[in-house]
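Listed next: structures, encoded as structure tokens.
FYI, it's all coordinate maths here, none of it is from the lab. The structure displayed is predicted, hence computed values, not measured ones. Cβ atoms are built from the backbone, for glycine too; each structure is taken alone.
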Structure I
Amino acid sequence: MSLVGLYPYVLWMMLLLAPVVFLVLFFISAPYGRFNRQGWGPSIDNRVGWVVMEAPASLLVAYFMVTRMDLDSVTLVFLLLWQSHYFYRAFLYPFTLNGVKRMPLLIPLMAILFNSVNAYLMSYHFVLNPDLYDASWFSTPFFIGGTCLFGLGYYITRQSDAILRRLRKADESGYKIPHGSLYRFVSCPNYLGEIIQWAGWAILTWSPAGLVFLIWTLANLVPRAVSHHQWYKETFSDYPQDRKALLPFVL
């Protein structure tokens, strides 16, 4: 079966798997970052792991969209927005990390699989629908509202990452309580920012692939935010009691 014919089957498979992943992650925290632990096989340098696991999302979408379709002004903007997140996450963000850490090799291998499938779904949505978007799409409520959300989420994520990065010096590896900006309200504003960003992407592209990606983002980040919040409360006796995990005043 061709990549074109495979598309609807992969889309439905991902949609059905997301709730399973959501439930599992409430019981098993992925073993990287503060949850890194023994028993998950060989490990690799943290920076290398981030490059390896995020690169497919950047490179495959670029490859499929450039080689399998004629980019117009709208799809070129889509590609640039996508790369604003994934090129940074794959090739710049890893080299801003402080401290020497490792992660189980299993984590980037699993991420490569997800990011490759997600890149295929997202890029082939555009390949299969070459006439869906024209210049008039720029003036639709979907594009305008979705792009505003995407930009807001991008800003929140970058700002939150910068606050975390400033918490420790280059030779430090421990954890501290973050303060400032949305950390006044939630333990994981970086995750909240990513959810807002990909909600914006789903709206601005108005695509089933974008919706499935948003669902997977929620399935991955909501349980992890809850785990992070619980870890903070158990680790720091002076942790602010009025903070929520992910959504201010709610969750």
Structure II
Amino acid sequence: MAAAVPPPLPAPVESDKATFTDCAECPVMAPIAAGSFAMGEVGGDATAMPAHHVSIARFALAQRPTTVAEWKACVAAGGCANVRLTEGADREPMHNLSWDDAQQYVAWLAKKSGRRYRLPTEAEWEYAARANTHTRYWWGDHVGVGLANCSDCGGEQPKAGPLPADTYKPNPFGLLDVHGGVSQWVADCWFPNYQGAPADGSARDRKGCQERVLRGGSFRNDRNNITAAVRNFYDASVRYPGNGFRVAADLP
């Protein structure tokens, strides 16, 4: 008996020349071209060492972290938990989410769209956040004033929750809020450094993993903890007000 042939991926609904969305409630996705980069840093954060060369296959990444409005659509459809927020306008990044919560959302998106949605790997996240730059932030080595949402980034910085996801300009790959806003869950299990990390951009995992990686920092972090290289972690099943995520998707 012949093996079942999986259905083809749905044709993306083009929203402009660089992005697509698979449905009205689905996030806007930015295709990220294949490439390679030096992941981590030579000095500074010991968890981001050693710096190592990584190759990344083509994939798509959400333009912005998953918003309150997008999460509400999943809740209304019965795919996601109704997570309590003290603050949360529809345009803000959804926050106070666990890694397990994020898995509910990507499963719902995959079922709704027919495309494999998932969390990005840690390497994919950093590659996309850097966007062919080599500095602490995609715009340079100094945080400046009012360029990101963090506790000491200057400008309007509310303390109760993140700013709307389109407050600041995008990086060269068209991605918003890669520095600050919400700390973003990625697929990888936490390891204390990059010794033994894969070079092909895949997620690093282990059986029974309880702690997952967060990248990008949040509105609660200072400027030194929202850089492209800095890493953090949290228990996968525990919610925290500064934690959210953005989705990735496979591309043919």
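From which structure (I, II) was Rg and Dmax of the Cα atoms in Å, for residues 70-157 alone calculated, if the value obtained is 16.4, 43?
The read-out was computed on structure II.
Here distance in nm of label points 7 Å out along Cα→Cβ at positions 198 and 222 was derived from just one of the structures I, II, and that gives 1.3; the source is I.
3.3 is what came out when distance in nm of label points 7 Å out along Cα→Cβ at positions 110 and 142 was calculated for one structure; which of I, II is it? Source structure: I. Taking distance in nm of label points 7 Å out along Cα→Cβ at positions 134 and 174 as the criterion, the top structure among I, II is I, with the largest value. A value of 24 for percent of Cα pairs over 29 Å apart, calculated from one of I, II, originates in structure II. Given a value of -22000 for helix-only ellipticity at 222 nm (-39500 (n - 2.57) for each DSSP H run of 4 or more, over all residues; to 500), calculated from one of I, II, which structure does it belong to? Attributed to the structure labelled I.
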